[in-house]
1. Once mean count of other Cβ atoms within 10 Å over residues 212-219 is calculated for all of I, II, which comes out largest?
2. If you rank structures I, II by distance in nm of label points 7 Å out along Cα→Cβ at positions 36 and 100, which sits at the top with the largest value?
3. Taking distance in nm of label points 7 Å out along Cα→Cβ at positions 460 and 476 as the quantity of interest, name the structure among I, II where it is greatest.
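Just so it is clear, none of the values below were taken in a lab; they were calculated from the coordinates. Bear in mind the structure is a predicted one, so any value in this text is a computation, not a measurement. Cβ atoms are built from the backbone, for glycine too; each structure is taken alone.
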Structure I
Amino acid sequence: MTAAERQPENQVVIFDTTLRDGEQSPGASMSLEEKIRIARLLEEMRVDVIEAGFPIASNGDFEAVREIGRIVKTSTVAGLARANPRDIDRCAEALALAERKRIHTFISTSPLHMKFKLQMEPEQVHARVAESVTRARNLCDDVEWSAEDGSRTDPDFLCRCVETAIKNGARTVNIPDTVGYAVPEEFGAMIRSLLERVPNIDQAVVSVHCHNDLGLAVANSLAGVQNGARQIECTINGLGERAGNAALEEVVMALRTRHDRMPFVTGIQTEHIMKASRLVSAITGFVVQPNKAIVGANAFAHESGIHQDGMLKHAGTYEIMTPESIGLNKSSLVIGKHSGRAAFRTKLQELGYELGDNAFEDAFVRMKELADRKKEVFDADIVALVDDEIGHQADRIQLVELEVWAGTRIGRQKAALVIQIDGEQHETTAQGNGPVDAIFNGIKELFPHDARLQLYQVHAVTAGTDAQAEVTVRLEENGKTVNGQGADADTLVASCRAYIHALNKLMDKRHKSAPAALSA
């Protein structure tokens, strides 16, 4: 039975590459613990394939693929490998413990890439396709082959390479729009052409992997499906290098909402979409823009009087899907300063969190402190608080105490802070051009480093002057870029926590070897 025959005709496989391609976004690197948290949630969402990393790139990536492969049971775990023996062998080694595993190998096929990137002739590339897929197939039953820069590849050569990949054991063939160059009609026609021209195409699932450089990643992905592709490669929040990838939440909800025009189904439990979006945003520090489709703060907000009137009469007048369908429940004042541990634990379970005893106690204390300072505690406040607490548990550097002086008088902008480094407390008082500058100067005095601040961004979790602040800090050191995030009702405390979080991630990144060039 062929791969295509095993899969129902209208079933679309969702291949999530947040942990691999998404991590290529500058500053989006994740620790092993963070990757595991995301992988567990992706499995809970019933994502079909989780691409966990690029094992040859670094020891960190290898460990992530190996550990995720060990933990995840129902989703297939994939590792990426270039078309050479060392990459493929390393990938197979990383996937050794996985119950369901896939080696995903790729090589560039466009004239531009072959000439300037690979410096290889087309016949050499074609031969490498056969060699790499054969080697991967001897090590793993499930092999995917990708034609990097497929949308700019000569059609005849692309057909030859696809046929060869399938002949040598690939059961998924992926056609990436690597630089986001294609338009939907063109991309759909290319997929249709492969299905019509490649004689053994029925033995494989055709996949699409579209980048968003022209804002067409989702449209191109859907065009591919309408023309015969049955796997979409995507990321949570559209995370990815440059302008990002096709957003999982947009692809899935488009197929679900417009089933009348696109009669295809996925296995995704859409009620987990909002939680996944928030988790990825919290871990990477990439704040979701308010008007982002599906998961943006304004996606289900209605301010226009005409729209509000329509909504009051019938929600369908201005909403084509329900907030509940993506796991978005209206915030309500349930948790407050009088809430007990049982109520708080129940609320956490409703929001999808299962914390250990120590983590729960820490979160409970912070919730009480927040409730004393805020008039209303919303679900979004709790999500921000818990994500912040979980994200900082393993930090080598931790904030202990902060006091700030600010105002219009010159020279009054200073910060006194106590931080803990590897269990030992250090304190100082530093000045700056403002309170945030003073805090950052103090941290740098206590933990000397050469990292440069590239981004400082403040985001209010909810409405109101007493809203919790989520702060994102981006640091760069020797070409390595990381994002840190902190949350607190006090913006200055959140700023301090975000900077320290970025420093911790930078230290973690220092231990990783320089990654090899990636793409897809």
Structure II
Amino acid sequence: MNRLIIFDTTLRDGEQSPGASMTREEKIRVARQLEKMRVDVIEAGFAAASPGDFEAISAVAKAIRESTVCSLARANEQDIERAGEAILPAEKKRIHTFIATSPIHMEKKLCMTPDQVLAQAVKAIGWARRHTDDVEFSAEDAGRSDLDFLCRIFEAVIKAGATTLNVPDTVGYTLPQPFAETLRRLIERVPNADKVIWSVHCHNDLGLAVANSLAAVLAGARQVECTINGLGERAGNASLEEVVMAVKTRADIFPVKTHVDATQIVPASKLVSQITGYPVQPNKAIVGANAFAHEAGIHQDGVLKHRETYEIMRAEDVGWSHNKLVLGKHSGRNAFKSRLAELGIELPSEEALNAAFSRFKALADKKHEIFDEDLQALISDEALTPAAEHYRLDYSRVFSETGETPRAQVILSVGGEEQKAEAEGSGPVDAAFKAIEHIARSAAQLLLYSVNAITTGTDAQGEVTVRLSRDGRIVNGQGADTDIVIASVKAYLNALNKLHSSEDKLDPQKGSV
């Protein structure tokens, strides 16, 4: 009863953020970092969403040995069969099935009566138990559901064999006190409530996902579903790092402990941010750049005299390092390989390592000092395999002069064929994008263009995120370079390559819990 299970859904619910879709290789990288952090359960995706999602879940199931690997499934036999097949290679496997229980969802979305919903939930547990004894059931939109009906359906799925019962605040509607009271009453009223793990999955629409989750823990929940950086649909999910550190820091209040290695929190945060293109705001708790910064003189004086005057946790305890400088142009291949391993970066082959080392040497010729963030960006920048690079930059030249209209020339390899274009724009980046579009003719809409300096200094790499939309599909592209125009072109082409891929995803709302 003093164990709090951390269920990470970054690879499933987090991926439902617009443009945050990950490739199979990226999901494996994140999953390995989560396992290194000792997360208990990794929800790797929604197997029925697409062949690509199925393959990614299966790949994660093969790669992970310590954490439980989970797939989401709607409460129908086809979804559950796909989930069971996807997690088959896992050492420890779970199926997470759900059905909506609120009056508005049952009537307007499902067009089912409460009795029909209950019967379908019971069937779903039976189908799931064909594949594993570890079956989780979620009552979607429990936060707006009738308590008596929740008691009925939870009692029924316990009898059917569910081992974890999840009470989701799907739309971020609840408040800490009433949500905690709901958990207490469910645990008191549902027969055999002590035979299962009670879980919560809170969304952040009112900024209360972490508060609601922690209130539920005090009321008896022993699993929290969360994501790295609070990534997720709409305003996101409960932030894993905030839940874990709240429980650890306030051990005087919370009667539970997690198994999470907190020193891996910042590396996980940076990895997810770079892969998804969602930057972490500087004042974000735990993982923001300013989380342990002290500007006010009174604060600085207090910290210098005694750290705990203004710091309730140590930066080192969550993975911040003050010694970020690791490599330079004279560093060798073994030092490069060792540092990648320390950062949790595993390359699939010696060929990939050699290619990465060549890119590192090229970067070292431009930058005297190479930081951990540079290495993360270097690997992320080359995440696409050659087969996935339908568009590749071979050459670019940009003209920008005071009083003159900027113009750009690009040469792209498109499906192996060289194509050239030139265009003018309001700035060098705009000109480069227009030149690319003369070739690609993608008809995509540019939703976001964002630039962040990876490290300090005028020779810092610029990391660019580009978000494109076409035919209802939204993708993020990332690129990094010491030349911001080149970084922008890389990001734009990265996004175009994702749009060109054939991995179509199911409407994410159908995978919402």
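1. On the way: I: 19.2; II: 23.8.
Sorting by mean count of other Cβ atoms within 10 Å over residues 212-219 in descending order puts II first.
2. Numbers: I: 2.1; II: 4.0.
Between I, II, the highest calculated value is found for II.
3. Details: I: 3.1; II: 1.8.
Sorting by distance in nm of label points 7 Å out along Cα→Cβ at positions 460 and 476 in descending order puts I first.
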